[in-house]
Structure P
Amino acid sequence: MVKNKKNTIKSIITYKDTGVDIDAGNELISDIAKITETTSNEGSLGKLGGFGGLFDLKKCGFKDPILVSSTDGVGTKLKLAVQTKSYYNIGIDLVAMCANDVLAQGAKPLFFMDYFATSKLHKSVVVEVIKGIAEGCKQSGCALIGGETAEMPGHYSKNDFDLAGFCVGAVERNKILKKTSVKKGDYVIGLSSNGIHSNGYSLVRKIIEINSIDIFKNPEFDKNKTLADILMMPTLLYTKAFLTANKNHKVKSICHITGGGLIDNPPRVYNKNLTLKFDMKNFILPPLFQWLKNKANISMFELAKTFNCGIGLLIFVEKKDAQTIINDVKKIGYNAFLVGSMIENNSNTNVIFDGWNI
């Protein structure tokens, strides 16, 4: 308490009284620093705590580099992350959504920064998220060089929090992947996803709500895992797959299947005079996606426009290089397969499906 000139008593209101604990935040940074150190690569410089992250591009061996950046979040999958306490997995998701996009320009991910905002900092939650982010960084080969942790009482409710990420990669100027490189007759390689990844969760949550589904029970299509475990599988990182596929610079274009699914994403990486003809006659739709289709009572077109349907990445190559690249990518643990080819656009559509009623 303090007295003013009229001897009236006024209350002292500190920042901590509003719900923001700066000291606790500073202690958290110390814990996070130990985690970020595990992600260091050849370009990493400095330590956490400054006003910006430092990175030495020259040490990475580039001669004439072009920087490629991507920023993203994980959408309403966060709601399920809070409900299921899948904080580690959602951290991996955050990195994957950004790092996989950087690949589409032919770039190698180099460093990552995150933004974590919440009503009140719960140390155990933040640390688990950052551990997941660090794991995602290690899988994609980039360094976690900084970030921001914001305590915002009154803006977020209860245990809710928000996440955003920012990834920077680099590619030699003459090695940038260009959509003009894709030609008629080229083959398209598909790499399997390991689930829904991080798009379409508003529909997933609506399906759960309308059908009164207990996500902590086993779904009818999988008796070994709960639906929560299946839905919270983190997005697959494709950096190693891309670097292996492109080791001889035979990759023409890359498509990361995110929001818009198999309908809207592919046309972003080749010219309008071409159509990607998916050969789905031998492709089996994963049970999770068949379950989503049935529960939502939607068409195959709507399903394919919302979800990745089991295909997380597309790699465009010349026909003669396709099988070698498929074999190389399989050797490092990814499920790679021929999924289509490029044909002339004679139907005013840039994607068609042979073998799917869509």
Structure Q
Amino acid sequence: MSAPLLDSPLPIVAAPMAGGPTTVALSTAVASAGGFPFLAGGYRTPEAFAAEIEALRPAAPAFGVNLFVPSRDDDVDPGAFAAYAAELAPEADALGVALDPTPVFDDDRWEEKLALLLARPVPVVSLTFGLPDRTAVAALRSVGTRVLASVTAPHEARLARDVGVDGLVVQGPDAGGHSAVHDPAGYPEPVATAELVRRVRRKVDLPVVAAGGVDGPAAVRALLDAGAQAVAVGTLLLRTDEAGTSPTYRRALTDPAFTETVLTRAFTGRPARALRNGFVERHRGSAPAAYPAVHHLTRGLRQAAAAAGDADRLHLWAGTGYRNAPGGPAADVVRALAGV
């Protein structure tokens, strides 16, 4: 039996949802119910990220933060990128925004965020979008932080083990939002999360947090029975009182016009599971595999869509269990999922 990876009374983890849904209030509510909260470091400035961490510390002695590992795919074909920008021009025109056809790449200020976490350590850091070198993992562990790597397949789990992480977040393809697949040009294998957990545990002897496709307490129990120590949920927290989910996004999650989720790279250049809307239908097959360049290309368009209440052009990240996402206090969701 592996040593406990996360210090929380209940085996429910609030997944980090970058871009707004994860808030200090949400994390505090999850911790108060006995769950393990994560803050999302992605897309945050180091200053804002630091402020959220310090605001959460008094309320949650056990918590984690998530970082995006910088993409090394900066060789996008400028012609293909420009063609995609031209394809999106009518979408931008409809919202009164302009698109820049020049690819923009950044590292989400990785080094600054890493330095922050070394100077002011947190209990747990999870990593998404690939793996850093062993030096970064060792540095975090040297200050007492447990390091988790997000993986979507056994071969990724072996690579994560080899860089020295303490545990794994095993993400199935039914998870909402970005897939953690290490190759941004690929898509995760279509496999049930419980089966994926079993496959990973047969190959790698590290403790596991399971994520993806959780639609209620029965799914939690199945993942724990498959060998996970804890289960991460994101979509089921999107409509809670404390989540920072935009009104347009909240309404879409219960709108009968949206009938399914799909994996698409149309919004950011990386595979992500979202409600199937018009934007996905019109551009699902043409976006280049270029993250974060496509993310930067569409960011203003997506912000304008949210402000305008235009769910047809908004990235509506959602896992397959989205129909079961309840309103009300997040603490109630955590306790219900844990069966207490």
Structure R
Amino acid sequence: MKILLDVMGGDNSPDANIKGAVKAINQINAEIILIGKEEVIKERCKTIYGKEINDISPRLKIKHTSEVIQMEDGPTDSIKHKKDSSMVVGFNMLKNGEGDVFISAGNSGALLAGATLLVGRIRGIDRPGLAGLLPAYKGKFALIDAGANTNCKPINLLQFAQMSSIYLRNTFGIEHPRVGLLNIGTEETKGNDLTKESYNLLKEKAEELNINFVGNVEGRDAFSGEIDALVTDGFTGNMFLKTVEGLGKFVKRSLKESLMQNIFTSIAAVPSLPAISKFAKKMDYKSYGGALFLGVKKPVVKAHGSSDEKLFEFTIKQAEQFVNNKTVENLISEFEKAKTE
């Protein structure tokens, strides 16, 4: 197996990307191909580790590219005109069978454009959606769309629900994933035109498409453990995701400051350290990896733009799991089956 990693994408590139790959390489069986400017990758490896890349691991390879897609670049134009960028080269390698999964923390719009234009959508899918995993009470849930499509139609949310159901059944063994629609209230009359029309469409098509639709879900109930997938448009989903990440950081920072306030609080906290450590790990979004693009023909994973080495490490391990579990193949098979029944 070959994992294709865009080394030039993300706020902390290339160091975080390279460090994450080095941390992950001895925990996986796959080969990692670092895609980006060869001289930069070699120089950073030498500076950080004092070694040539081949001396770090024979399963770390480099694919040289001369261009970089920046965060401010127009999505479609950058895919069309920056043909030797790390992102476009990665997509083409994936499309041509030179890799099994592609990971990037770069421009989300360009990633969606590249996944759609270069790799291609699954037949019948109107728009691919980003499915990110978040912690919940005694488990986790998938948020889709987590930021790929800022403007959606009801058919998009219906397909997000259908794809996430297939994804959760095949990858995590959840037989009847509970799918909720993110809304400002639980009543079916609540929300804007998109959520009200989507609610009616989901209710109408749920049985036909094997979707276990449980209705509207308010943001405060998303983490209750009562749902397995939360469906929304990419604009709302991305705001929700980043609010959750910010809240998690706030809670961890506030808890740490409270426990370290003085010698007495520090001593009192000692018996609770195992529970506190478990709680902190549960709240750490970095341990949940990146978001899988559901709806494209091959595995494409979007890492957080602010990914550090730890998040790249988890995302790489997660990407290997996606390939081993045949996540995309199962999605294509079940989606085609659902259409013909």
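Derivation of every value follows stated rules applied to the coordinates shown; laboratory data play no part. Bear in mind that the values here come from a model prediction, so they are computed numbers and not experimental data. Cβ atoms are built from the backbone, for glycine too; each structure is taken alone.
Of the structures labelled P, Q, R, one was used to calculate percent of Cα pairs over 39 Å apart, giving 8. Name it.
Q
Where does the value 0.9 come from, among P, Q, R, when distance in nm of label points 7 Å out along Cα→Cβ at positions 10 and 90 is the thing being computed?
Details: P: 4.0; Q: 4.7; R: 0.9.
Label of the originating structure: R.
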